[in-house]
Every structure is written in C-alpha cells, then in structure tokens.
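Trainee: Okay, got some structures for you below.
Please treat every number below as a calculation from the coordinates, not as lab data. The shown structure was predicted, so the numbers you read here are calculated from the model rather than taken from an experiment. Cβ atoms are built from the backbone, for glycine too; each structure is taken alone.
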Structure 1
C-alpha cells in the first residue's frame, strides 16, 4: 500500500514538473515570436521604403505644378511623371487618373493602400498597427468609388458580438463591406478641424498613400475581382480576429487580396488566407500587397506643407 502511494506521489510530481516545463516553454516562445515578428516587419518596412524611394527617383526632380478647384477648395498639386519601363507597366496603357482633368486618382481594379493606422491618437496602438499590419486598403470599383472593409461598430454594437456572429446568417450589424460615397483619397475636406485625427493627418484621409496595380491582369479578371468585392457590399462582416481563416468575414487587405484570388487562382486551390497578392500566405498586410510579386506601384502620394505631391506612371 505504501509503495503504491509512493508511486502515485511520484506520478503527480512528474505531471506537475511536466506542466511547469510546458508553461515555461510557452512563456519563452512569446518573446521569440515577438522578436521574429519584429524582424519580419523591419525587413518588410525597409523594403517598402526602398521601393517607394526608387519609384520617386524614376520621376526625377521635374514636376508640373497646378492649382485646381477640388470641391470648392483650391488645391496645389505637383505631378511627377514616372517613366514606364517594365513590360507590365507598358502593357497596361490606362492612365492612373480617373479623368482627363486629373482631379481623381484610380481606375477600375486599382488598389489603394495606406500604412498609417486610423488611430493616430492612440499611443503605441497606432505605431504597432502601422508597423506590423498597415492602416487600410480598398479596391476601385471603376465608377470613381472604392469598395472596402472597415471595422468601426456603432455605439450599440460590440466587437465581441460581431466576432461571434457566423457571418453567413442575417444580421443588422454596421461593420459590413461597404462602397464609399466618393473617391476620398485626395479630398481636402475628408475631415474637419474638430476630428481627433486632424492633428496627425490634417483635413486629408492620410498624408501619404500608395496606388497599386496587378501585373499582367486582363480586363475580364479586373471585372471579376471587382464583382467579387461588390457582391460582399452590405453583406460580409468585418473580421476582427484577423489570424483566423473566416470564409464569410473580411478585413480590408483580406478583401482585396481574396477578390483577386477569385480570378487568379483555380477554385480548388483557393483558401481564406489568400494565395494571391500575398507572398506569405498568412494574414494579408498592407506591406504584403505592396511587396507582392504580383503587384506594382502605379502612384505614390505624399502631402507636404499643404502641397499634394503625386508621383505617377506617365500617360502613354
């Protein structure tokens, strides 16, 4: 009997030791993952900065300065023309502007992305999201508007409730994929001076952003990608879990990458974490879209001292 009790005691001690070792191992993994994630983010941000700088250098220092009336506001712009050099830049002869007056940017299927998060007044949170994931992505619908997934619940809604909503059942949550009312990317009246983000972004949506195009894409594929995104408007909920592969929910970069996956990847190879425009095949970040081997820069905008500097592929 005594020997049996000794065996039980030893067994319990071994289990306790095993549990402690597992806990210690998991605790050690946290900083490892954090360091690894920081390393990946550092490399990606460095590559993006270099890519943008190389794009700007292709334009040189010459620019065309114009002052135009944007919705009743005089806006000073400097247009820097970037020469088309690669086969995919030359094969897509469309202008990067919506209209000949060059007031609006974007053609059907163009992806517009911003690295800055929408929470500039939230210290650390803003820096973390901007550095690791990026701020926003949207796809041009061809009618001077953008299809996008945004996650800003109404006051009577909670993120937790939306997370537990399957997504393929009827609901009246506000965080569905939406179609913008206007093309807001260059709008000098996007926000007013009372907005919490005004001290950081001014009256514009963001102080800088990137316009992307997919390489060697056909007009039919562009139509299909836009149709895919449009079919989710007012239907698909925002995916607040990000790391979970959810069929009926989308976050912003996830929506645009899966829209192109629908026309670029055969059906039996498609998955929630998009295999298109996303080289790491996991969470699609803004940097993933910019650095993807399937996309290229068509335009880069930075607003400095109230002047809108537009680096864009030259019209041909």
Structure 2
C-alpha cells in the first residue's frame, strides 16, 4: 500500500463501510501516524509497508502510545482505525489476515469500561439497512441499547406491550426482578414504529409456533431473539465501523452512561436509569469522563503539553 492509496481507503470507509466523512478523516489521520511510527522503526522506505505488519509490531506501537501517556479512548480509536485498515487490505487481497483483529490493549486500566465516542455511536446506529425487515429490527435493537442503557437480558425480555409511545418510556424488568422505567428519544421511536408496522409483521409471517408472540425483537422465523443473537448483531456492526472486536451490548450501556455524564447529567439520575443498587457502581463513569476531559484539555490548551513535559523533568 502506498501513501496515495490512503485516498482509496477513505473512499472505502465512506462509500462501502458507510462511515461519516469526519470519522474517515480521523481514521486516515490515525493511519498516517502509524505510518510515521513504521518510518522511525523500519526506515522511511517502509513507512507504508502495512502488509508486513504483524501483532509484534502492533504491540510495540501500543507500548509507544502508552509511553506518551495518551488517553485510553484515543488509543482505542487508533486501534479501531488500524483494524479497519487491515480489514480493507485483506478484502483487497493485499493481506491474508487482520493482525489487529484480536489485539488487546495490554497494560490498560481494566476497571474502566470501554465506551464508544459520539461519532462512533452515530456510525454504528447508521449501519443496519432500514429497507429490510431484519435491518429494521437491528436498527431498533441498537437504538434501544444506546437510548436506554438497558442490559442485554433486559432487552431480550422486552415485549411490545412494554413500550409506551405517549411518553417514550419502557417498563424494564431488571436484576432481582426489579422494575424500573427508562426512556428513549425520537430516533428510537421512529425505528420502533417502522419495525412494528413493517419488519415485525414480516417476521411474524414466518412464525410456526402456536399462540401469540409478545416479544418485541423477533427472528425471521417469528420467535423471540435470543441473547446470543443480540450480542452477535452488536458485534457484527461494531466490526463494520472498525470498533473493538470486544464491543458488546454492555459497551452500549457504558456508552449511554458516559455520554449522559459528559453532557452534565446527574450521577444519581444515571444510577436510576441504569438500575444500579449502589451509587458506587455508577461512579466508575466519572473516571471515564475525567479521562475524556484530560484528553480534551491536553489537545486544546496552549500550555498543556508544555506543562506535561515540565512535570516529567
């Protein structure tokens, strides 16, 4: 792959993968930074020799990013960009496998939950094809996980009767059979109405079992979608946008809480929406937001990098 091939990679991200131009630009920037690392490591002539990259050199790159004290969210995005790059090269026949597909961020704080950025979340929600019955279901599935922060087990149990469109709320049966109310916005309502009127009707037509099926999310055979199927849907579309292979329904729950906190929501309100018994369980998200704030400060403040270097002397 040459430097000029980056334009083709960006076209692939936008027109094939359906990512936003903003996300594609960010990925191209991350790939260029990786090429700079290869230039230092292997020499300028091999800066774009991506076909020779293996997990060993990627681990060295991860260690390099950690030494720079880069925010974990930034490192995650850079890894997502590289996964997308290598998937593109595999699809083009330039590589046999994706060396970044199962790469773990060794040394990263394990207690901090992973969360998608707002741009990544928008890209994820835009992936399903709303012109097809299964695509309508998948779009609603992703919308509800992000809009409500519910657990995958809670989404699995969801019935049509649990949705209330008058106030955009859902009655959720959580851990310990405790009920709570969560809310959703206009995009999720639009997805729900379309799926109930179109896609779910088609799925019900394929049903062979006796009686009525109360479940909201159905398989093409008209039966309740199982937890594993929900997990597979999330993972499939996460890989489509270059997110971590470990992205799961729980990632969207983390993303829901993190974005609320980033935008000023009260921690106790988030606790209620998530169904946490203890506030301490919810407080983990304050660490995530502080990390994002530190990243924003380091990037934006004129003296932030100078101060950081000064502290390290």
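Trainee: When you work out distance in nm of label points 7 Å out along Cα→Cβ at positions 42 and 122 for each of the structures 1, 2, which one comes out largest?
Mentor: Structure 2 comes out on top.
Trainee: Given a value of -17000 for helix-only ellipticity at 222 nm (-39500 (n - 2.57) for each DSSP H run of 4 or more, over all residues; to 500), calculated from one of 1, 2, which structure does it belong to?
Mentor: Derived from 2, not from the others.
Trainee: Looking at structures 1, 2, which one was relative contact order in percent (Cα under 8 Å, 6 or more apart) calculated from, given that it came out as 18?
Mentor: 2
Trainee: State the single structure among 1, 2 that was used to calculate distance in nm of label points 7 Å out along Cα→Cβ at positions 58 and 114, giving 2.5.
Mentor: Structure of origin is 1.
Trainee: If semi-axes √(5λ) of the Cα gyration tensor in Å comes out at 38, 26, 15 when worked out from the coordinates, which of 1, 2 was used?
Mentor: For semi-axes √(5λ) of the Cα gyration tensor in Å, the value 38, 26, 15 is produced by structure 2.
Trainee: Could you tell me which structure in 1, 2 was used to calculate distance in nm of label points 7 Å out along Cα→Cβ at positions 82 and 218 as 2.7?
Mentor: This figure was derived from 1.
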